[in-house]
Structure 1
Amino acid sequence: MSAGDDYRPSGFQVGKVFGFPLRLTGSWVFLALFVVIFYGSSLGSSLGLTGAPAFLAGLGFVAGLLLSVLLHELGHAFTARRFNVGVRGITLDLLGGYTEFDRDSPRPGVELATALAGPAVSALLGLACMAGAAVLPDGSIADKIMAQLALANIIVAVYNALPGWPLDGGRALRAAVWAAKGDRDSGLMVAGWSGRVVALLTAGVAVWLFLAEQRILTLVIGVWIAYSIWRGATVALLTARVRARYPMVDPLQLARPIFPVPAGTSLAEASRRAEEAGVPHAVLGVTGPDGKLTALVNSVSAAAVPDQRRPWITVETVARGIDGVSSIPSTARGADVIKLLRGDPDRPYLVMAGDDVVGVLTIMDVIRVLDPEKNRR
């Protein structure tokens, strides 16, 4: 699988492979130990092995799985590199792995090729392992491990190709809808809903297998996979809905006006003047002797001043000089605005039209547009 811009790396880095940072999560270590013990015991009993030889067989199978998953992710990574899409790293975890890119694919064709490269590698590995099992001595340890790896890679190839986000097939579906409609986020919405369907089907199959075989492990693994896919699909749907509102992020429309008062004005007097002017929610600005804006009142600090002290506290004592305030050009829109907003949700940004300050914007002002539910809380 692959991860988009909303992904944050986890796990610990163990090195680099072909220049790509490689990370392992604690869940992968847990899975490896489980497979060594469980698979080693199962294989050992079928071949009459006990003790260290059985666990060494399990360790060989884990090594094969690790290599298979890594090659799957390298398929994504090398294809992305081929199309000049940067790769931040590869992470191996409980559900296999994912490749993180530094940006979205520039075209539907690139998205499609990058998404399907992983399943294609797994399919080829599955066929290679089948061929290896066919030439190895029948019933040997190597034969059984190779056959199991063949089955595992074929399952990974088929399942990952299912058209549901966040599976590779879901990314291929997004690419197809994107190419057809010319809208990346419409593709993400379709892939997200499809991912939920895949999650429900996965859970249904897990329950059916449990009822047929009475293996609790099959149920637990199946439900966990279904939950993970449902969660990823839900994030995709939320992301698509938020991005659909990006055109509404217009600094000129969202910026709050600045109500200037001279330095030395008390908080109480500044608030009174703003109310009389009909702009009680404006950001208080501090001007110097020449009438130029020099600072902005910190609304949080001002609100913390008790009412009885407001007539005695001047605006500049709870203000921040504009030299330390970041700015946003009034011509910026949508994603370009969001990229400029960092840090404290209440941190002010000056909206600039050339050299003129036209208002103040905060992250929360943008969030209220992207998430209308914020206005109802």
Structure 2
Amino acid sequence: MATTGQGPLAGVRVVELAGIGPGPFAAMLLADLGADVVRVDRPGGAALGIDPAYDLTNRNKRSVRVDLKAEGGAGQVLDLVERADILIEGYRPGVAERLGVGPAACLDRNPQLVYGRMTGWGQDGPLAERAGHDIAYIALSGTLSMIGRPGEPPTVPANLVGDYAGGSLYLVVGVLAALQHARTPGGTGQVVDAAIVDGAAHLATMIHGMLAAGSWQDRRGSNLLDGGCPFYGCYETSDGEYMAVGPLEPQFYEQFGKLLGIVDEAPDRNDFSRWADLRTLVADRFRARTRAEWTEVFEGTDACVAPVLSLREAPHHPHLAARSTYVEHGGLTQPAPAPRFSATPSRVRSGPARPGADTDDVARDWDVPSLRTLPKKDGTD
């Protein structure tokens, strides 16, 4: 089978209006898949103080610097939009319109454009114009309430569940679906309203079904998949590390019990009234050995037990190393693009884009003469 090595979105052009969090991550996903992503950076320093040289969410992109508040700035962005397939922005509702690059202006210039809007609260509703962050979005959607131990505050899952799962991934699905529609006979461009509260709520669809069926309790740490189950959770080892345990199926649990050495002592795992006793037994056994020792015990089995690795340890695990799940580019170890494609493999093609560094190349490749008046890199980088 012939391969192109450019990714399945090769030839797709994306304009990203610079922001923070889920918007840049969504644009990175499109870039990883081969799209030509041009990030429109604003004058000034890097977002959240991150050195642009280490901002991996800007890998595989190119950057131009445009002051949208300056005369002619909006026109330069619209010149890019005219040649683009997708635009991504993450401003509060109404900001893009005030800057002259809202949906009406962009779709007037390019009726086939997919205009992706990334916000926490969405484009309408009582909270639409309020500030917010990941933690508030997953809190209101009910998702945060499920995470953590009973009787303790909910556990904050970094910004993975809201910003990236409920936000970025849904935006990418949305803009690609809209792009498919735009490219069908008679299809047109449209606006994609990706709200993190919507995505975070949608992620819990299965749980809502279980709740309705009576097989999920609406309190954390009390259910099969939320840490309430003694054979689905994490246990401390003698060296202060942890092992992750998840043998839900009976045949896997049987192996787990034998290898952990609890077969003769363990209560029936289906007796919910004895779950606390089972948890204590499992915890005591894991505290008897180090993480490395338990890893060796469970290695090569179907007991569904794995060591909890740190961010720095994960790239060195034999399985992840064999699959090249992490790669090194420009001296930076980073997760490789995912998922994988047999005919159009994707890869890390370039390091983080430096604000304004690619103006001349973009002006040439996209045939946008107005970009040649833009400033190049400056001392803020």
Structure 3
Amino acid sequence: MGPLHGVKVVELAGIGPGPMAAMLLADMGATVLRVDRQHPSGLGVPRPAKFDLLLRSRRAVAVDLKSPAGVDFVLDLVGQADVLIEGFRPGVTERLGLGPDTCLARNPRLVYGRITGWGQEGPMAQDVGHDLNYIALTGALHAIGRAGQPPAIPINLVGDFGGGTMYLVMGVLAALFEAQRSGRGQVVDAAMVDGVANLMTQPHGTFAAGMMSNQRGTNITDSGAPFYDVYACSDGRYVTLAAVETKFYNEALRVLDLPDLLASQWDRSQWPDAKQRIAARFATRTRDAWCAVFAGTESCFAPVLSIDEAPLHPHLRERGTYVEVEGVTQPAPAPRFSRTPSAMPTPFVPWRAETAADILQDWMTPEAVAAARQAGAIG
């Protein structure tokens, strides 16, 4: 099931954005085989496989990448694959004998997807880093937060998964499409700094036009405007107002019984006072009481829900936005397809030698599996 049914992907095990890219491809129907190292590096945050949701909907094989037999084994997989994904520092796969030139020589149609923080070239290419560092360097972090406060950390959504995973997947799919016409694969260099910089395209234009200040918390969509902010309620919970358009702001002010504020919507000198008055009004009722009052209005209002509350919201429940797999609630595959829908996610299948033939059945014969085991390529 899924639009990528029949596409075969080799994933060289990593953490964060690479595994999520493999997850998205698997969610959309690709057959993904994760190549785990027999000598793990210990990177990432350890957790039981059941809760490592980025590994869902695929199987794994443990390979000794330090041995020639292990490298040959992976190259045999590459020979049958449409896509390879790796997230090592630049030059690591080349030293392993699994670099782009070697893999493309084995399979000229291969799309070789590489994801790093800093990119394959440049003076910082070999530097260590994580999401927070990448969004800091590209100006994104500086723009997020309230006035007079340090930049707010948007967990690791913006760098790892927004600027990293999504751009890698987009690049891989574009290269797959092109390979159907040309018969030739290519390397996709997805750098998180490049992706985050690209996500900042609109702010760059707004800033260049003089419509956005470098002072965070003073602009339209960074909590500077009274009509685009988060407000506390009497029970300590929060609601959001994003009524940028005048007609929506007018409706919100009607519900809040503050109609006189509409005239000063775009007068920035009046924003602090308007925010105080709106905040005082929201503080008079609980979050759920405000949800009831705003229900059915066109005011761009929504409650702030916690991770455990979100799957229980009636809208998200009716859409099936979240699913439960072996007792673990998790987001359903997205986006949705009308003719080739994605299947329900399945739990990650870790490597077990006794089930090798089953795990590798889409990739090689039982005889080839036995030969690889005898050569010491797999555990």
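Every number here is computed from the coordinates shown, using simple stated rules; none is lab data. All of these numbers come straight from a predicted model, not from anything done at the bench. Cβ atoms are built from the backbone, for glycine too; each structure is taken alone.
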Out of 1, 2, 3, choose the structure whose coordinates give FRET efficiency 1/(1 + (r/R0)^6) of positions 16 and 328 (r between Cβ atoms, R0 = 25 Å, to 0.05) equal to 0.50 when calculated. 2
From the coordinates of one of 1, 2, 3, distance in nm of label points 7 Å out along Cα→Cβ at positions 32 and 336 came out at 4.7; that one is structure 1
Identify the structure, out of 1, 2, 3, from whose coordinates mean count of other Cβ atoms within 10 Å over residues 24-31 was calculated to give 26.9. 2
